[in-house]
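Computed from the coordinates by the stated procedures, all read-outs in this text should not be read as laboratory data. All figures in this text were calculated on a predicted structure; none of them were measured in a lab. Cβ atoms are built from the backbone, for glycine too; each structure is taken alone.
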Structure 1
Amino acid sequence: MNDALRIFAGNSNDPLAREICSKLGIPLSPLEIARFSNDNLHVQVMANVRERDVFVVQSFTEPVSDHIMELMITLDALRSASARRVTAVIPYYSYARSDKKDAPRISITGRLVADMLRTAGADRVLTMDLHADQVHGFFTMPVDHLTAIPTIAEHFRQHYDISNMVAVATDAGGAKRAGRFSERLGIPMAIIDKRRISDTQVKQGQVIGEVKGRDAVIFEDEISTGGTLITTIETLREAGARTIHAGAVHGVLCGPAIERLREAPIESIVVTNTVQIPEHKHLDKLTVLTIAPLLASAIERIHSGESVGALFE
């Protein structure tokens, strides 16, 4: 397996890629990424990939466009170098949020990027916790859609008393995701009525479900600017929640998120390392769990032709 398998990584999350390779017992294959004087990207594969099974790890994080172009050029280079199969490993697929035409004359960009991956040379995609399940259908190649819900749920089970805990969905759209989390822990669920005013502003109304006197865990797929999370915390405090925690797969933490969360009346925030969180964004109340073992197991199963779904049975 070690000779036939190659793993490369772009610049978005090198520590995660190295941890995956460590779990698999293979080195991270070298990739040279540079820029020409006119700012064009230059990518060169520095290892033999002829007839190899190749995986490229790249999250769509800031700067998103640069990281997407790095991935596209790398996929094309690997195809030109006669790789047997190329899998794009995208722990965080940010354009999954653009999954519908909710305004005139706009692009459904989640589908556009999926088409670009196919054109660039991806034979399959390995990703984690897409913003909406229907984004899976945008791809015309096989997709293995993993989830970090069991990883986060196990953290809460081990470190907190879950007997008085309730999972909270920030809106009806996230109810299915929060429902999976609550089922994993065997706890009840509540839903908050939410109306989005803009990209950074939301308005919330009633809490549907019992949260008074309980330890509430707000569960989301990602925390970006933190606007929804802060509004939800205020709503839950008014509803009488005893303590408030937050869990999310993707800790994007962009814009004013860190300043907002630093002052927020919340006990803990749990995310995973699908997005690399720089040192200046670390908070005392923030815990970052690793999903490298899960991705490594999925890569090994894809490479050997075993079931990926069995990981969650």
Structure 2
Amino acid sequence: MQDFSGQLAFITGGASGAGFGQAKVFGRAGAEIVIADVRAEAIETALTELRELQIKCHGIVLDIMDRDAYAKAADGVETVFGRAPTILSNTAGVNSFGPIELTTYDDFDWIIGVNLNGVINGCVTFIPRMIKAGVPGHIVTVSSLGGFMGSALAGPYSAAKAASINLMEGYRQGLAKYDIGVSVATPANIKSNIAEASRLRPAKYGTSGYVENEESIASLHSIHQHGLEPEALGQAIYKGIQENALYIIPYPEVREGLEKHFQAIIDSVAPMDSDPEGAKQRVEALVNWGRDRTRVFAEGNKEGA
């Protein structure tokens, strides 16, 4: 997708931070913008700023964990704009930190609910509509560098972000035939208000094993105030979409850590000469299975057409 003029972008978490950075970058490039966010007042503030920039925009209050609400939001977009989005940006996210061994069910349900299930809900809601529209499109999910490795202090967050990276890799393989590109951005630190996420935590997920108070929020702000500017991340995502890049990581300081992490994984793989015949048989079995499944799925689609 080289030209953003005339595109329609649906951005979750779009009223601030990384989402709003994309809204401004995409809007200046000619796209129409839909901001979806759980905070009504923040949406109105964001829309005012976008309109001052002469960007055509629309706002929807949305809890991305609510699938029925997501479907209604999608219907609302098509009512307002007469079409489905051509760009879906799964950006909304929350974080909470504490010892992994103290993590409660509520901690898991809330953090994974937003950071993973919210992405799933966006994809399952919009991808069929994008395919039906029959025009080129793009999906981008804002994951995290934390998704590449586990964390003793951010276990649910890192797990959810890891799953979202994996999910985007799968969607990229599956959606290429529809001319829908897929990217995943993995930022390290963004200058945003995600430190305030605990204030939005629903009461039904209120039992936490973590300490969340004004001091912990201030501590997080001390980190995020030095993060990448949201519009800088938006520009990197804009370029990534244009280039149909799978990974978008505009943080040069993380290269060494990633190299060490993945080299450790590669080094743990047994050498080929330890089981050459078994390796050959397993690869051939997998290739044959994949070929067979592709044929079955293709025949099933023809019958259902």
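Side notes on the structure shown:
- Of structures 1, 2, the largest value of FRET efficiency 1/(1 + (r/R0)^6) of positions 80 and 248 (r between Cβ atoms, R0 = 41 Å, to 0.05) belongs to 2.
- helix-only ellipticity at 222 nm (-39500 (n - 2.57) for each DSSP H run of 4 or more, over all residues; to 500) derived as -16000 - corresponding label from 1, 2: 2
- Test item: mean projected area of the Cα convex hull in nm² calculated as 16.8, pick one of 1, 2: 1
- Taking distance in nm of label points 7 Å out along Cα→Cβ at positions 96 and 128 as the criterion, the top structure among 1, 2 is 2, with the largest value.
- Highest-scoring label, criterion being distance in nm of label points 7 Å out along Cα→Cβ at positions 160 and 256, among 1, 2: 2
- Value 13.9, calculated as mean projected area of the Cα convex hull in nm², for residues 112-287 alone, assigned to which of 1, 2: 2
- Structure with the greatest value (metric FRET efficiency 1/(1 + (r/R0)^6) of positions 56 and 168 (r between Cβ atoms, R0 = 30 Å, to 0.05), set 1, 2): 2
- Given 1.00 for FRET efficiency 1/(1 + (r/R0)^6) of positions 152 and 232 (r between Cβ atoms, R0 = 35 Å, to 0.05), calculated: source structure among 1, 2: 1
- Label whose coordinates, when relative contact order in percent (Cα under 8 Å, 6 or more apart) is calculated, return 13 (choices 1, 2): 1
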